[in-house]
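Some structures to go through are shown next.
The numbers here are math on the coordinates, done by the rules we state, and not lab data. Only a predicted model underlies this, so the values are computations on that prediction, with no experimental measurement involved. Cβ atoms are built from the backbone, for glycine too; each structure is taken alone.
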Structure I
Amino acid sequence: MRFFTQSHIDIATLDRERILRNAQKTLTQSPLHITDAPAPMSEGGPNDFYSNGDYWWPNSDTPDGLPYIRRDGESNPGAFLEHRRMMRAVRTTVSALTAAYQITKEEKYAQHAVQWLVEFLVDKTTRMNPNMLYAQAIPGICSGRSIGLIDTLHIVEIPLAIHHLKSSHALTPEIEQNLITWFADFLTWMTTHPYGIQEMEAHNNHGVAWAVQAAMFAQFTKRDDVMDQCRTRFKTVFLPEQMAENGSFPAELARTKPYGYSIFQLDMMAMLTYTLSTSSENLWTFTTPNGRGMQHALEYLFPFLEDKSRWPLPPDVQHFSEWPVRQPALLFGGLALGEQKYLDLWQRLDADPTDDEIRRNLAIRQPLLWV
């Protein structure tokens, strides 16, 4: 999975203070449950994840505001997003605790991380059901949508956390198997349900985000067939159909937030390349017959990450000033391709952004678990 050159970065030393500070804060926090936040407009049950589409707003021309109308790039602050925030909080908490356990080997961190995992994904009374039937719903139009699958991008770090927790007594074989079963069930759902299939076939960042999740969950649950499927899509769909000759992603540049979407897409492509690459099949150096590849994509965006004033398009309609932060593409690309300038920039950028929009577009919270 992790095919890197001789380039190296000591994340354990670099992030030690940050990791322990964040983990210490979570030790007194009680686990979250999807059932703690009922969604009044959901057509599902109390254990079903629910969210509203970000860019959909009440209709000012109707008395009840229905059906909602779309305003691309403008997030509706009144949307129901509590389950999404919970999912991110679970990921962030479990990742922080696991990273602290990895550094210190203190069982208190592992015990708390496992408790959060059990109560959010295993306990039948409080767990989240392994599907996304009611995600990204649009009031007055639909109860859920295929693109809701992008919300679970925030839990791709959890299988890595579980892997690092295996040396702890807190993660019993029974708990580990229950967690594997949850991810196996979710992977089956996202590879067979019409929502999952439609998301897989999306012609922009959604298709790549589907593959990132599928690859990570397949690796965790030993589904080699899905891993092979994702490698094929990387080589035959994502590079030749989504990337332009100059290394950009035209579908993302066409949005009202082209800078942020370009960063997000590059991060997803880098995470996918990282997850799927092996010593015998290095996707970092793979190129299509017309020269499209990850090296090209990183070379295109790097100057604009290093100096945002060079960005050739109008600024994003929102959150332009908050980008970039510690983008995974810089870390993984720097390590895999031996590009120290990528690693140097990654270290200089903000590791813990506070802007909610940026945080929801940053799928990796603890790089130590990945490298």
Structure II
Amino acid sequence: MKVLVFGMTENPGGVESFLMNYYRCMDKEKIQFDFLCNSYEQAAYENEIKKIGGRVYHISARSQNYIRYRKEMEEFFGQHKDEYQAIWVNVCSLANIDYLKMAKKYGIKRRIIHSHNSQNMDGKFRKLLHDINMHLVDHYATDFWACSPSAAKWFYGSKDAIIIRNAIDVNKMAYDESKRKAYRAQLGWNDNYIIGNIGRFHFQKNQLFLLDVFSSLLQKMPEARLILVGQGEDEKKIKDKIHDLKLEGKVYLAGIQKDIGGWLSVMDTFLFTSVFEGLSVVALEAQANGIPILASLTAISDEAKLNDNVFLLSLERPIMDWVQMICKIKREYMREASEKIRTVFIKNHYDIDTEVQKLEMLLRI
């Protein structure tokens, strides 16, 4: 069986990580993925995809050249329509459902739409398109999937949807003492208490608030340091704020990193201040690493709170409440033990080794 997958971009973010976690573990003798990308930039994991048997196709982005985009879409589906038994569209908004429309036009029978977010993260116009397409998607999709109940509700309203857990490779994210020592030595922060965050530099991830928290934390914990892993459209704002708060030398912008488990091992507390999430992959990766987490109420849903050292605060609370909670975590909480973590992940259906079998079964129905 061959499945055409949409949702892989050049940025190795949550959706991209989700897709690769499953693709790596699929039985490729039974199911093979190819990826369609709406950018000519090299896709995240493109080299790895090709090494394990998948193909990656590129077309123009709708937002950059609509006429060329439509022409290339028609050409692609016209040439490849007979190769695929299903299309699996992974998106954070219903602003663009053209891939489903084109798949239906060219006779691809299974057309799966998969929701990966629970609120609008774009502008008003794309929110309007999302609302319009909520009423149209029934005509084009045959299967409705989501990463969480809240993500399903935002995409489909009261319609039933299948929840596909954002399962991860727990072993790959496990705490690594040798990497901790090596990375901290490179930074010159061997004896510092390191706060960390991993995510796209975007208002949704709320790194500007995080910098306010860190700046206040330094008054109580001068040995604290901050690592931000990621890139995105808010990068200039973040750099400007680091300068304005005089945090140079105390904040490290690590850019995009592949060794997420290693960078999590460097950190002592994971600070996760997102305004909203669907079901965050990085929140699961951090828990697989065992690191204590302080998150906003909107960043980690109840079903994704697995470890005992995960704490939630409202973004409406004063910054000093966040500071005091970080200090409490430092005093009283350690990393979770790896053997306990794996048991909890399997029990709650977030271990990729067990969940990939369920996805294979769903795709082959």
Structure III
Amino acid sequence: MMTRYDRSPRVAIVHEWLTSFGAEKVLEQILEVFPQADIHAVADVRDAGQRGAFHGRSVRTSFIQKLPLAVRKYKSYLFLMPLAVEGFDMSGYDIVISSSHAVAKGVITGPDQLHVCYCHTPIRYAWDLQHQYLREAGLTGGPGRALARLLLHYMRMWDLRTANGVDLFVANSGYIARRIHKTYRRQAHVIYPPVDVASFAMNAGGRDDYYIVVSRLVPYKRVPLIVEAFANMPDRRLVVVGGGPGLAECERLATPNISLLGHQPADRLRELISRARAFVFAAEEDFGIAVVEAQACGTPVICFGKGGATETVIPRKTGVMFHEQSVESIQEAVRRFERVESEFEPLRIRENAERFRTEVFREQLEDLVMSSWRNLKSEDTLRAGAMVAA
């Protein structure tokens, strides 16, 4: 009689919500490793133009997909998402891989199934960013704040309980591995996210006299801080690529030496990065793919020295760091960079980015998941043999 170990394992991938950017790049590469896997998501809100990203695969969604305004306001249903993810039936699978930054790891699995969680971060707005989340949501007092805090308390208890259902945590950086240990008291393997290094090339025509920022203009990216720093250095040019709610503030702070270009086509974006003197980055990111993409162009990085950037940038070899998110610290880092600018070698910078290629991600993930699966098979075989002997 054939057992589940006599065939290829059946694999499911569980994701929070499918949009047109972000962690979906990781999901695409997981599917390259496990092409027959079924996809489950709390909600699928991709644009029509993004429907081909998964090569025609259908996505099994939760009841949230059918709720009013779910396509535009899916995050408003955050407190229903534990119920939604627990509603997925995983009983037909041998391996479950959750790609999680909020609730996906809460999917329910059994003792004879392997659950691997690729954790982008423990759910930030329930843990260390709770107070910032409440401020940004305008919940600074009254019954609304009290209710929100109660619901976030519930989310923390649920999040901590569901960590016990994960057999193996994989973090997207050492920084996140430390957050996983702090939150769940669990050790995590580190596999860096896949970066499409091959799509970026060094510019053989030399560099122009400007610095560049490429980012969504949202608060935690701290782009207005960079704009203000360069506004006070009128002899240095800054190019800002990207859009978002912070654009108005950037426009208010910008001076004639600062160009706000908005969104740019991919080819034009790569050209701008490859010709810049340096790529400036002021966010505290879990990993920071843009920082690696800049290095893939051979472009040095000036970055905030906290979070994932400390693992992707090598001081004095591929960039320089500043240690306070302040105008003065950014300005000092720019001046420090210029004193040693001639020491940066584009080829060495590019070689550093090669560590994060998509192929490396796929190889490491496949090795880890399949070796863990083989170990589980061996343990089950030993237990079965012990029962027969008894």
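Given structures I, II, III, which gives the highest value for distance in nm of label points 7 Å out along Cα→Cβ at positions 223 and 311? Mind showing how you got there, number by number?
Details: I: 3.5; II: 1.8; III: 2.6.
Top value of distance in nm of label points 7 Å out along Cα→Cβ at positions 223 and 311 goes to structure I.
If distance in nm of label points 7 Å out along Cα→Cβ at positions 103 and 319 is calculated from each of I, II, III, which structure is the one that comes out at 3.4?
Details: I: 2.7; II: 4.5; III: 3.4.
Label of the originating structure: III.
Could you figure out which one of I, II, III the value 1.24 for Cα Rg over 2.2 N^0.38 Å, for residues 231-294 alone was computed from? Could the numbers behind the result be given before it?
Details: I: 1.11; II: 1.24; III: 1.16.
The read-out comes from structure II.
A value of 0.30 was computed for FRET efficiency 1/(1 + (r/R0)^6) of positions 95 and 343 (r between Cβ atoms, R0 = 41 Å, to 0.05); which of I, II, III is the source structure? Please list the in-between numbers first.
Details: I: 1.00; II: 0.55; III: 0.30.
This figure was derived from III.
When distance in nm of label points 7 Å out along Cα→Cβ at positions 63 and 279 is computed for each of I, II, III, which one produces 4.4? Write down the numbers at each step before the final one.
Numbers: I: 7.1; II: 2.7; III: 4.4.
It was calculated from structure III.
One of I, II, III was used to calculate Rg/Rh (Cα atoms, Kirkwood Rh), giving 0.97; which? Display every interim value, and only then the final one.
Details: I: 0.95; II: 0.97; III: 1.00.
It traces back to II.
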